[in-house]
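The next part holds the structures, each set out as structure tokens.
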Structure I
Amino acid sequence: MIRVHHLEKSRSHRILWLLETLALEYEIITYQRDSDTQLAPEALKRVHPLGKSPVITDGEITVAESGAIIDYLLSRYGEGRCQPSSDNIAEWANYRYWMHYAEGSLMPLLVMRLVFAQLPKQSPWVIKPIAKGINDTVNKRFIAPQLTQHLAMIESHLATHRQFSSTWPSGADVQMSFPLQALAMSQSLDDYPAIAAFVERIDADSAWQRVVERAGPLTLPGQ
């Protein structure tokens, strides 16, 4: 039995989406975030030393990190589904790019924006103006311009291809789902109609709807 160690308000929803897409049996073990710190509980460290989610156990095997979990599930249970054949090197290279881009390039920007946004909220009142100034400056000079550049690239790709690989949903679509869903929940996507359409397509996907029925809707820390 595959067990998904599922932290609320986390990236593990996308692993459930893949499992539902592959029609695999699995069990969800849910963990609650600390209400004050929003961090994962210590109990997750009994599963993996870093105490992060998502992480799965499959018999004696423990796999952490979303990309590694997706690769593992598709290699062991995919039977050629949800990923292009390596015989088509162009499609394979495109698929691998988006698989690694999601966590390697896009998510660091989103996490950085979230962390700096917390500075004014978490600071003592006497230094709140300074913390707000730091947040505003970092966003204006670095995060916002970088994010605009990234979203323009993603928008251009989706406007032409609708998805991130040749099959729907591919492992790359699953990997890219969380950052784009998080964006849709944190800002307007009026300037990015193709990204908005991608998020709407996830919401309409029958496998995703089964995830929501079983694990609840995707939410973010602080919501």
Structure II
Amino acid sequence: MNSSLKLIHPIRYYKEYLKQKVRPDGRGVSSFRPVSLNINSITTADGSAVIKIGKTSIICAIKAELTAPKPETPKHGLVCVSVELPPLCSSKFRPGPPSDEAQVATSFMNQLLEESNLLDLESLCIQVDKLVWVLYCDIICLNHDGALLDACVPVFIAALKTLTLPSVTYDTTTEAISVDLNTRHKVPVNHSLTAITHAVFQETLVADPSSDEENIVKEH
């Protein structure tokens, strides 16, 4: 099909493909892009994973630190998830404060963590009211080609499943903390979750939309 039509009339261009029950990248309307997942990709992190869905590529690195628990939850550790969409991953993002899409994705991931009971936060407690683990989970998009959350969810789960924490001893008398880096243990993950994005274009349900398809749907 004429590639100039894609630039001049992207919606018409896409519509011509859908008439043939196919998409510009050759997939059917219900077809998904290939997925690959690598774990323990960052040796300096306590847990990590990299996922690729088509051209969308995302890395998740988890770093654990010791801290005091919140007064209202003295037995619970803490988990902080952030999603970063740097200019490197797409020309639509600019340097500066997090974009709206990054903020929405971060809010979604933290809400998912809280409402799904994905982790037993008490398993991150070392000494009640004194010492717990805080997990900083950084999800960074390396290349954004659509279906962002479809990649964020599984790469986050995979990184959590690789997470190991050092053995820590807390002396209640002296409040001294001893960390044994050579003895590590896993943190139980209660569920395996996934996310599937669909786009609707003129009453046609399209699975796993690419970035171009997401833009077309927004314009339509």
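Here helix-only ellipticity at 222 nm (-39500 (n - 2.57) for each DSSP H run of 4 or more, over all residues; to 500) has been calculated and equals -7500, so which of I, II was it run on?
Values: I: -16500; II: -7500.
This value belongs to structure II.
Next up: I, II: which one has mean projected area of the Cα convex hull in nm², as calculated, at 14.4? Numbers along the way, then the final one.
Values: I: 13.1; II: 14.4.
Label of the source structure: II.
May I pose another question? Given a value of -1.01 for log10 I(q)/I(0) by the Debye sum over Cα atoms at q = 0.22 Å⁻¹, for residues 90-153 alone, point me to the structure among I, II it was derived from.
II
Given that distance in nm of label points 7 Å out along Cα→Cβ at positions 66 and 170, derived from a single structure, equals 1.7, which label among I, II identifies that structure? Please report the intermediate quantities before stating the final value.
Values: I: 1.7; II: 1.0.
Only one of I, II returns 1.7 for distance in nm of label points 7 Å out along Cα→Cβ at positions 66 and 170, namely I.
Name the one structure among I, II that mean count of other Cβ atoms within 10 Å over residues 82-89 of 17.9 was derived from. The partial results should precede the final answer.
Working: I: 14.5; II: 17.9.
It was calculated from structure II.
Taking mean count of other Cβ atoms within 10 Å over residues 146-153 as the criterion, which structure among I, II has the greatest value?
That would be structure II.
We did not get these values from a lab; they are worked out from the coordinates using the rules stated. Everything numeric here is computed off the predicted structure, so don't read it as measured data. Cβ atoms are built from the backbone, for glycine too; each structure is taken alone.
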